[in-house]
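Each structure below appears as structure tokens.
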Structure I
Amino acid sequence: MRSALLQAFNENAFNYAPECLIEERDTSFQVHLDVPGVKKEDLVIEVTNNLLKIAGERKGTRGYSFEKKLRLGDSVSGDIQAQLTDGVLTLDVAKAEKAQVRRVVVG
């Protein structure tokens, strides 16, 4: 029975679906993913044809891997900054100038 389970599941790793929160700001979208135990060198962030792909792996006996894909619309510029702090990956995805909030001052 154990060998059948090991064939179906890697003994040391499993797929993980990180919780994802997206917030809209005036000049950017912020994407937050919970990736506990993942090191920054084990993350891959790519943008191809308006598709943002975030993949990563936590190594070790309780390891896991994940891949998250988000479709970016025309409202983003493609400029992305990434920060990993306390197991939370935060991406700041800049909005295209035409999609940014403009405030109008009443005269």
Structure II
Amino acid sequence: MLSTELTNWIAKQRLVLDRLAAFQNEREAMFAQTTKLTEEVGELAEAVIALHKLQRADKTSDDLHEHLAEECADVIITTLIIADRVALDINGALAKKIEKINARFSTTPAA
């Protein structure tokens, strides 16, 4: 699922964030990261709204698809940092979730 390169980058990024933010404890770090995820999801929602031209013109960027891609990446990265913080096996979790979705909808992955 996730490449080793991405997994290693996420772990390093989490350490950088911890050092820069100087969290007092793990609880504070997790709260801050969860708050950041909420912010990023809000920005993603705004990008979707803009893409569908439901946003005021002054709040939209020139390249809506690029902006949407950046916001998707922000949500994914922030989520992966949270998973790394609590040592989740994100590859295993993704595989299990995909299996559940496939079973629910009786689908098989496309070749």
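Brief remarks follow.
- At a computed -1500 (helix-only ellipticity at 222 nm (-39500 (n - 2.57) for each DSSP H run of 4 or more, over all residues; to 500)), which of I, II: I
- With respect to Kirkwood radius over Cα pairs in Å, the largest value across structures I, II is given by II.
- Which of I, II leads on mean count of other Cβ atoms within 10 Å over residues 46-53, largest value: II
- Given 28 for relative contact order in percent (Cα under 8 Å, 6 or more apart), calculated: source structure among I, II: I
Every number in this text was worked out from the coordinates using simple rules, so none of it is lab data. Nothing here was measured: the structure is a model prediction, and the numbers come from that model. Cβ atoms are built from the backbone, for glycine too; each structure is taken alone.
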